[in-house]
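Computed from the coordinates by the stated procedures, all read-outs in this text should not be read as laboratory data. Note that the structure is predicted; figures quoted are calculated from it, not measured. Cβ atoms are built from the backbone, for glycine too; each structure is taken alone.
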Structure P
Amino acid sequence: MCEIITHKNQNSKSLQKKDTYFIHILFLFLLFSFFSLSCSIPKGTLVEYSDDFKAVHQAVTERDGLRLLSLTQSSDSLASAAAWRALASTPSAPTDSVLRLALLDATELAWFSLSTRPLEADQLRVLEAYAFDQQFPTGLIRTLGLQGDAQTLQLMDTWSGSIQPGHPKEPEFALAMSFLQVRRVQPEPMLSRLIQRACQTPNPIAARNWLYATYRSAAIVLDSVAAQELSTNLNACLTAKDPIVRRFLARTLAKSARREALELYPATEIGSLDVHSAVDLVRILPYFKEALPKEHIQSLLQHPHPVVVTTLLELLADDAYIPYSGLKDDIIQVLEKTKTSDSRLYIKANWALLMMPADDYTIDAANLRQLALANPYWSSEALMVLTHGKNVQEILSELQPFLNSDEHLHRMAAASVLNTQARRSLIDPKTSNDISVLREAIWNMLSRPNRSIAYTLFPSLRLPAFRTPGDNARTLELLKEYRLPEDIEVYQVVVPALIQDMGVSAMPLADSLASYGVMALNRMIRDAVSDSVRVLIDQSPSSSQLQGPDWTILRKLGSKPTFQLETELGLIVIELDPIRSPATVTALFRLAEAGLYNNVAFHRVVPNFVIQGGDIETGDGFGGPDFVIPNEASEIAFERGIAGIASAGKDTEGSQYFFMIDWAPHLDGNYTIFGKLIEGQDVVNRIRVGDKVLRARVTNL
């Protein structure tokens, strides 16, 4: 009995153990299913796009301004907002109608839509009266700054003077006033008041905005009295220690050759300066070119950020600057340090040494040729060093491996050298035979159709010494090899020149080109077309085939997808904005999904401005996909970390993207913004021309 009971208990325990295993397996299966399901759900909120929202973007692809005007009144707030944004890029909508609806809606987006349109005096007076009655809507302040006239400036000066420093609307007033100054709506800018207000405000953003006109415009320089006043009161400026404000103050003072600008950056602190401040410091040095500060240059040459050293070497390569004793040795130290570790800086250092007055520096030509062939993104600068000081025949001999190369960027580098040499011929005349040989070399390059090379070299043939009878006929034949809209850059550089030469006889050509409906070209040839075609350009929607959004893709991506770029220097992550730029996000997804962004380099880097990449066709900034997407302007400001789409004119956008390194309000409303940086600003800051994206993807994780 005991044995039976014992056996029964053992069976019972065995069954309980099997049940436990089953429960564990079931639990693990449910847990796996839960995680699989959760991973498939977009992190952002799923978006169901309404019929009106889709209708807005159909109207965008057709640039149907009247349809967009009606959709601003949609009951769907997303559709209404999208319609207002789209009107900013759609000139076919009459401005009077946009103004009338904007006054009824009185929204920030309505004011934004008006901010991109030239306004007549009577329209400005209406907006000024409205602004005063409604206590100065912030978006309308900006619109008046961008489109206002001299009367607007006087009113804005009065209005902004009535608010206290630190007022919430002060930044908007400050930037609007600066915009009006940059546009020079009156001959004498109000610089003293701008400077005074910049120093009185406790708000760094407002101070930056007050100073923007003196920072941005090369033509706006403080007179001696204003410069002295700012220099004297510098310590009293409430935000002078803010790094961004300090940069603006330094640029403002430097333009008046005030050495207080340099004193804002003691040489002992340069090594610890952030890249933005250090690059700005380099850029103010030309204002002191007759006495370059030795300690500052030596400290900048040793700055840990290569972009800073690159910017300085480019400055020192300008032979207009008088070097200090020992500068050559300092640059040689950079050259020796970078010969095996940083080829780009090594090439820059060679160029700077060659440009030093009365110097006998000898380049390592064999090494430079090897570098030029090894990486096409280094070719152009290496060839400039290799061809410096040589005659035309020697230059062509040096260029021969690159002229005949199958690598597009090698040929593009050779074209760049030919273009530079052609322009040098104006200030350093050669024999007529040399010019003839150089001219024929340029035409030979143009005979092999290539939009990048055509855009680069055609202007050289317009130089007086290079022009010959029959050029127009030859150019017209060349133009037959290019198509719109994909070769828009070639048409932009060639057609205006033809029109200028051919006069009235160019009208049929202009009319024919206008029929393609490429907005960026039509604006250039508008005055050359016939009266009837001019009316169509001004009033009709664009007939360009623009690729719109794919709603199935966008719904799957959710409201917060990301664009992730694994670069040679690290990861860059952009949070995408499918509401404001659905066509662009669709295009990014398709291009990334197809792997077309993989192993594509950044081809353009402008320190303290942008880095640009995504040229999936030519790699030099002239290429793109086999489709065009519409400009999707928005009210978002171009601040550091913003991601935008490059353009050769509205509605020519394609695959090329750019990331902002710094604030650039002159871009606002003119380019598509498709997202903002959420990871990798340090990577963006370190990117240089030729650095590659290893892998790109758009994901909702």
Structure Q
Amino acid sequence: MSAAKSPGRPYIIAFICAAFAKTFAQAEPEQDWITVNPGAQDVAPALLLPPTPVSPNHQYLLSWTMRVEGEKIWRFRAEAAGVTVRLSGPNADTATLTKQTSCWQTAGWHPAWIVLDVPAGCDSIEASLGIVSAEHLPGRFRVRDVQLRDLQSDFPVPETEGSLRLQVLDEHRAPISARVYLINAAGEGIVPPSAYAYLQGVRCFEFLDPRLNQIPLPDGRYTVRAMKGFEYAFTETTVDVNANESSEAILTLKRQFDWSAKGWWSGDHHTHLYRHGSSLYPMMDLNDVYAIAQAEGLNFLPFQGVDKYLESKGEMNSPTFIARYTQELTRDFWGHICPVGMRGIPRPEESGSAWPMNGDYIEAVRSAGGAIAYAHPYGPLRRDDVAAALADPKAGLIAREWPIDVALGYSCTIDILAKEDARGEFDLKLRDYMRLLNLGFRCGVSGSTDFHLDQGREPIGGFRTYAHATELSWESIARAYNEERTFATNGPLIDVHVDEASPGDTLSLDSPGQAQLKLQARSLWGIDRATVWMNGVATHVLKAEEGTVNITREIPITQSGWVLVIAEGRAAPEVMTSPEGKPCVPGQYAITSPIYIEVKNTPAPRDSEAAQYFADWCESVRRGFDALCEQHRDDGNGVPEKTKSKAIERIDQAKNLFLQRATG
């Protein structure tokens, strides 16, 4: 099949699909498309683009529209799936580029693309699409509207439109990735073709590839704004676009705050691809995720994946960004937990959802050099029915085991900033966290988004964790989580010391007295105040001056306990407060892990009410666990008595520890 070239237009290649499989007999009527069904390794993939002439040393965009159909998890059983591009010529060896996908379902047709650099000596390109599987899988890909465009030729736009050439540069004038807002006169966010778009305030997109910098636009005046996480100053310009003309916008991003110079590195430890259907970006892959993370100013990303193809891959290391493929441990009864820094997945013996407990996973992950964060810990918990929810094994997304683990000495952080449910009670979670600290137990804070990037809703990193590490390495980041050298934020940055102690440290004093508080809290949007909390009481509210708190002062230390800082500020369109519509905080918010205080012969007063609360928590979990074991027995998967006894022993041990803290 050949393709004709229209002057000034892309190559258009159309294909006629084969007959539908019976599984999809009710699909839409036949049209021009390619159908790709799973096949064995030796089954030829479908031809996406026949051999087509290209120019050496040029850059090309291969794009198509794609529909993915199938049952959930069908793609996760495949060995591999995706596009293979071959570039060849008489004066060069054949170059092969492969882009994999884990997509298992889209809602209708959606765009897909790949950008290519043609090597010297190559003058021909061809591409194929395949799904490799040793077993029959109930799903398929369909593709149409395949186009190949030379990115260095004249940019084709309709006669009534113009184009915008966009450049985003760093302070050294080098291209840099960023989040970009392209806003028209009506205040609407415009998204260019071949870009991953999200909603944060208005529609925005990730500007990842300087090769894709030509954007077709109708006549009009546009505001163009770029941002990159919480440390680069916003940059903005206005540009007029006229029909049949090319305009240019150059945005330069400069670092306003350098928290990495203080040893603080930011990450989002809870991100996914393709766990749900209705994907908008069927060819998004792990490299795209890592590029988006860097555009959002993140330094580390423990990707919580599920794809069989990725289990042996997924590493990335650079001086400013590290990434690693791992796996969220979705313990629906005990609570979901996210490994940080661990390569691979712990695989202890299991008895359904009853065993092992999360404490066993925490020990396995720590032994492998990693750390654990409790994800979306409070889900459906409400002040008026905590006990009932804990005792109901069907109530999921609750970190039932979190206080038990903390009491038993299993090191973990809790996501204070997180996407919970549609009526999430942030104040309840914060209250319980401080209650646990008031009992003399130790636990750090963290923040994450739990976003699925293929869903195109909001960008990752809107809630993030800053970890204080000696270097940007997985060993150091995991150690920071385990040692509680963290703060969670949706924008504000905090650096706090009490004397020489910082979050996670213990300050030892021979007697009550004065200690020096040194605090910096600032934000790109400006903060209103920073509050110093000591043993569950807000002891100092420090008002910001010109949006910043930067103070050194003496504070009284009268007893043992803990100190942490919360920074707050006004809301802003670019600041995440209700992730994917789930309420969390009203505006900017950051919270540090505690600095622990030990004053000789002056213990902190024990909170008997908190002790009883968590003892009752354990009792409710015990009832829920008994009900869970009954469910397993009714399903024919009974929990062994030895296993059941181990779990009950731990729950009862934690309960007794809480009761002991009631009287000191």
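Determine which structure produced the value 43.2 for mean projected area of the Cα convex hull in nm², calculated from the coordinates; the candidates are P, Q. Only structure P yields this read-out. Taking mean count of other Cβ atoms within 10 Å over residues 364-371 from the coordinates of each of P, Q, which one would give 20.1? Answer by label: Q. Looking across P, Q, the calculation of distance in nm of label points 7 Å out along Cα→Cβ at positions 412 and 556 that yields 3.8 traces back to Q. Looking at FRET efficiency 1/(1 + (r/R0)^6) of positions 164 and 268 (r between Cβ atoms, R0 = 35 Å, to 0.05) for structures P, Q, the greatest value goes to Q. Matching task: -5000 is the computed value of helix-only ellipticity at 222 nm (-39500 (n - 2.57) for each DSSP H run of 4 or more, over all residues; to 500). Pick the structure from P, Q. Computing helix-only ellipticity at 222 nm (-39500 (n - 2.57) for each DSSP H run of 4 or more, over all residues; to 500) on every structure in P, Q gives -5000 only for Q.
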